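S.K.: The structures considered in this document are given below.
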Structure 1
Amino acid sequence: MAMPKDFISIADWNSDDLVRILELAMDQKRRLKKGEHLRGEKPGKVLAVIFHKPSLRTRVSFEVAITQLGGSSLYITDKEIGLGSREAPQDVARVLERYVDGIMIRTFAHEGALTLARNATSIPVINGLTDLLHPCQVMADLQTIWEHKGGIEDQRIVYLGDGNNMANSWINAAARFPFELVICNPSGYEPDPSVLENARKINPNLRYENINDPAQAVDGADVLYTDVWASMGQEDEAAARKEIFKPYQVNQSLLEKTGKKDSIVLHCLPAHRGDEITDEVIDGPQSVVFDEAENRMHAQRAILTLVM
């Protein structure tokens, strides 16, 4: 089976190719630490990076990654292209594929990324984040778990918080990798049911549970994962969500309920310290949050290497 042209969803890729990304990410990371350059045989490729949402990690990690590979990036906001308003997405895709060698988009509607991918037929499109999925982040997360736990297989990964694009992408990853996934959130804030349905089609033996009680969910966890309770575009819900999600805060008391001293804590950042996670935990000895942030660059550079 041929490797997909685009990186829109982890579910689109088979397990072998996803492992290949992770192994390449770790190999390139080691080579960089040794001072080796990663420039390809044909430098000069250009990656268009389209941002409808602001970002620290996505922009810097992608732009540094493509530079390390010998290419360059072109930063584009919606002011330049007016995707779907000033100009039809399919027209934008057909124009950009004549100028650049790849597109990364960080946007709201998932359909926008899909439309670019369907119409930019000669170059890859990478999903830097949509409201539905955040696959590049989860690839960096899996790399971080592999590095700190010696692998991914049979890890009990517990995600606490909103059933958002992060939760959806973790479900896709669970369909492709042999770990146990627990999503823990209040009733009414579950992940997208269509994502779960598709994951079960991909892997009928999906090891997945949805548990509402945080103490029960984290028992035996190898990895605790959290994210903000209100994402971009949900600012008007932030106050209400803060009260609803308060019992799901990753704090020292909850961390101790794992029953494991070697459990690790991840957060995709930015963190609202004192809400979904405490200073004591994010800055504590079991936190690998900033290794995880670094690995955004390494995982994405591997994705760029393969699709471009």
Structure 2
Amino acid sequence: MKKKLLVIVGPTASGKTSLSVETAKHYNGEVISADSMQIYRGMQIATAKPTYEEMNGIKHYLIDFLDLNESYSVGRYVEDAKRAVDIVLSKGKIPIICGGTGLYVDSLLNGINFTENSADPKIRAELNKLADEKGIDYLLDILSEFDLDSAKRLREEKNLKRIIRAIEFYKTTGMTITEQNEKSRIKASEYDCLIFGLTAKDRQYIYNRINKRVDNMIENGLLEEAKAILNSNLSETSSKAIGYKQLELYFKNEMTLEECIEKLKTETRHYAKRQLTWFRRNKDINWINIDELKTTEEQLKFVKNVVKNRGFLNG
């Protein structure tokens, strides 16, 4: 018998936290985060980490547990998330995976195994230097020489971190990430999932929500948080968080606050677009248009209807 999971994904600022909490309340569930930055202590405002009030009595896993100087990998996430799923199930509750880090979600649900000796900081540093000197397309050309499938996919996403990871993986293991994923998927997933995705018919609706969220973050103390984060000893992973380095030029008096805020909004919108591109590849997602079903109550009603029609859970 496969383990049943409810999954809620979507871009930043789409309302995943609110829907996951209400879904958990209705189905006696607990939430397991799939967010690569909410794992870090101290990154509260920029990551939109759910507050105690927003959690509304629902237990959350895999948030706020790692120091800023610690690196984290998708392999570790899969191990930690699987452990959390088993804890939730042992209580007789329903695990609800919620987050916008597509690689985390897919790796967990598809049972992808990761080779722990596939990391090489020296190779990664060399590739980062190449990217600075010759650009992202140069690295994509290198990747396409041995993994055309990954190169095609990543050319669309323009995600430098994943491009470097794909090359590094090949150079350390002699196997492409595409081959590794195919090899891993031979083993059937241990999960039976019903996946919901938040999107909008008019993408500008999400972009407007992002702009408003950034303004609220500034009002709620993002500048003070950013200053503290930028003065911390950050790991390779935590340094990638959006919301801090975009404000750095303001602290150095090289850009106005308004210019930095606009830069933050722009980069967050670009990130949301990449998230949607990633999730759109998954044909199993039940999409909810948040510009049509605007309230959490309406979105939960959609979830309940799909769950009932599929006979997925009792209740």
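S.K.: Comparing 1, 2, where is relative contact order in percent (Cα under 8 Å, 6 or more apart) highest?
M.R.: 2
S.K.: Given a computed value of 14.6 for mean count of other Cβ atoms within 10 Å over residues 134-141, which structure among 1, 2 does it belong to?
M.R.: The read-out was computed on structure 2.
S.K.: If you don't mind, there's one more thing I want to ask. Computing FRET efficiency 1/(1 + (r/R0)^6) of positions 46 and 158 (r between Cβ atoms, R0 = 35 Å, to 0.05) gives 0.95 for which of 1, 2?
M.R.: Source structure for this number: 2.
S.K.: Another question, then. Which structure, out of 1, 2, was helix-only ellipticity at 222 nm (-39500 (n - 2.57) for each DSSP H run of 4 or more, over all residues; to 500) derived from, given a value of -16500?
M.R.: Of the structures listed, the value fits 2.
S.K.: Oh, and also: Computing mean count of other Cβ atoms within 10 Å over residues 14-21 gives 15.8 for which of 1, 2?
M.R.: 1
S.K.: Given a value of 19, 13, 9 for semi-axes √(5λ) of the Cα gyration tensor in Å, for residues 142-189 alone, calculated from one of 1, 2, which structure does it belong to?
M.R.: Here the read-out was taken from 2.
Any read-out appearing in this document is the output of simple, stated calculations on the displayed coordinates, not a laboratory observation. It should be emphasised that the depicted structure is a prediction, and the values quoted were computed from it without experimental measurement. Cβ atoms are built from the backbone, for glycine too; each structure is taken alone.
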